[in-house]
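J.: Take a look at these structures.
Only the coordinates and a few stated rules stand behind these numbers; no lab work does. Computed from a predicted model, the values in this text were never measured in an experiment. Cβ atoms are built from the backbone, for glycine too; each structure is taken alone.
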Structure 1
Amino acid sequence: MELSFAPDVVFPHLGIVIRHLPRGFDVFGFTVYFYGVTMALGMLCGLLTAQVLMRRDGEKADVMFDFAVWGVIFGLIGARAYYVVFSWDSYKNGLLNVFNLREGGLAVFGAVLGGALAMLLFTRRRRLSFFYLADYAACGLLVGQIIGRWGNIFNAEAFGGYTDGFLAMQLRRAIVPPGMISPGLTEDMLVHPVLYAGEAYISVHPTFLYEGLWNLALLLFLLFWRRHKIFTGEIMFLYFIGEGSGRFWIEGLRTDQLLIPVAQIPVSQALSAVFIALGLFGLWRGRSERNKRGNV
């Protein structure tokens with residue numbers, strides 16, 4: 001692709017060119033970042049999705065709205081805590097930065113774990129079935145993830161190593177946060193230089209896009225499978241398997257992996273494996289118990 005100017009983002013094989021990638025907009029002198037806007041929009045759409053599904057099943061959807069207050073608070077705390085714990089070297093000398101969410105630093109798995117804890121406490125308080133509510137929340141969570149992932153492009157983050165594949169994304173290096181460029185990625189960029197109007201670019205895997213497309217496919221599958229589930233909690237366990245499988249291979253591509261100290265293993269890959277194991281065990285247990293009841 002020949003360009004006479006230097007855009008911020010190019011998808012060369014898709015013919016998509018983004019001349020300027022804004023990070024946010026000002027409201028009365030206060031900057032509102034698109035990263036936060038996409039997070040908020042994802043939460044809202046996820047909540048509405050779960051409520052619509054409950055109403056279609058003839059359930060009282062107000063309970064999901066009541067839970068949302070708990071879920072958002074615990075989810076944000078979990079997402080931030082997960083990121084800070086596994087990026088501690090970046091915060092140990094400036095603890096106040098832990099509370100600065102405006103520059104990003106939220107982890108999806110942390111939000112899932114925080115939301116799960118909130119749901120456990122909420123359902124016990126309301127004397128509801130955790131698995132009953134989790135089946136609806138799983139679909140809503142996927143909608144939130146699909147929308148929220150687009151916040152990464154505004155921050156020029158959450159991408160993988162070098163590629164020139166069909167979905168390859170080229171980022172003007174000047175807009176990429178320094179921590180996103182690993183030594184290996186830099187070497188690849190030098191071996192495969194990309195220039196537009198004299199500006200240097202890196203050609204990378206848009207892992208945020210991969211994850212968004214994967215989660216969209218998973219959401220469509222779960223919406224279809226809802227009509228065929230045979231026990232409460234089945235949709236949640238399928239979410240664990242699908243989300244864990246997708247995140248495991250996508251995380252392996254990323255240049256900004258959070259690592260388990262000492263072991264130096266990507267924490268999201270380790271947790272993905274746990275999610276897959278829990279999902280498979282839950283499916284086996286749920287279907288086995290259902291079959292036993294059916295044979296009585």
Structure 2
Amino acid sequence: MASPRVLVVAGTHGNEVNAPWLIEQWAVHEELIDACGCVVQTVMGNPEARAVGRRYLDRDLNRSFRPDLLEQSATHPERCDREMLRALELLGEFGPEGQTPCDLVVDLHSTTAAMGNCLVVYGRRPADLALAALVQSSLGLQVYLHEADAAQQGFLVERWPCGLVIEVGPVPQGVRRHDIVQQTRLALQAVFEAIADVVSGAASYPHQLVLHRHLKSVDLPRQASGKVAALIHPQLQDRDWIPLLCGDPLFVSAQGTTIAYEGPDGAIPVFINEAAYAEKAIALSLTSREEWPLSQDWTEALALLLNRT
């Protein structure tokens with residue numbers, strides 16, 4: 001039986017520096033992380049952006065994996081942005097049909113928002129949900145399910161049979177911190193251990209997966225010209241994962257006028273004031289906390305993927 005083939009990507013965004021440092025250290029000090037029998041490939045997602053300390057050069061690499069964009073870029077590479085060419089390179093090398101194909105991808109990120117650490121799953125692929133459930137049961141991490149957002153598509157992990165994003169923070173862009181590196185290491189270790197347990201048949205799944213399902217993203221209030229007209233209210237700042245009640249302060253103008261939340265009680269904000277999302281006109285995203293019973297379809301899908309010869 002072949003060992004699971006896992007791709008670990010760091011530096012998908014060039015100004016997120018902690019995961020790249022960890023991966024480089026792991027290459028020198030193998031004892032830092034136990035791959036638990038997995039065949040691991042590591043790669044810097046966007047090395048050119050990393051070299052200049054920018055999130056990206058031409059376009060967000062982690063929005064460049066939409067099938068239609070990839071098809072257009074493969075047909076006309078001479079017209080491509082640099083990130084689209086990089087997306088094609090990564091798939092050509094490590095994609096399911098690449099030169100060194102991988103079954104599963106773990107994409108390592110950091111956030112400036114006060115979210116702590118979490119897992120991100122895109123869509124409802126059974127194997128993704130099963131893996132998230134195992135890691136959540138091990139580390140107790142929040143799980144953010146991102147779906148149904150037409151403005152935010154083309155994420156890297158979606159192009160592999162199974163994929164998981166690890167978000168660690170808060171940490172400013174471009175700043176290395178020991179605690180962030182350690183938390184990234186522990187989360188990645190937990191992924192390898194979960195994979196090994198599935199392969200050995202020793203996986204102990206929880207009864208349910210607790211997740212925060214994406215509802216919508218919310219922009220700052222703006223003037224007719226497009227200029228920002230208000231800021232995140234100080235009573236909301238740094239309160240990621242805390243449910244909102246109708247009437248809670250959401251934004252505040254320069255004159256001190258409060259703009260209240262007017263949605264249903266219980267919506268949970270995440271990525272509040274995330275620095276990287278300002279350019280995307282996202283001040284925060286709202287989620288719904290849900291408890292999903294573990295499905296046999298999920299566990300079977302992950303076992304089939306990881307145990308195939």
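J.: Which one of 1, 2 has FRET efficiency 1/(1 + (r/R0)^6) of positions 76 and 140 (r between Cβ atoms, R0 = 30 Å, to 0.05), as calculated from the coordinates, equal to 1.00?
T.: Answer for the origin of the read-out: 1.
J.: Assign the value -19000, calculated as helix-only ellipticity at 222 nm (-39500 (n - 2.57) for each DSSP H run of 4 or more, over all residues; to 500), to the correct structure from 1, 2.
T.: The correct label is 1.
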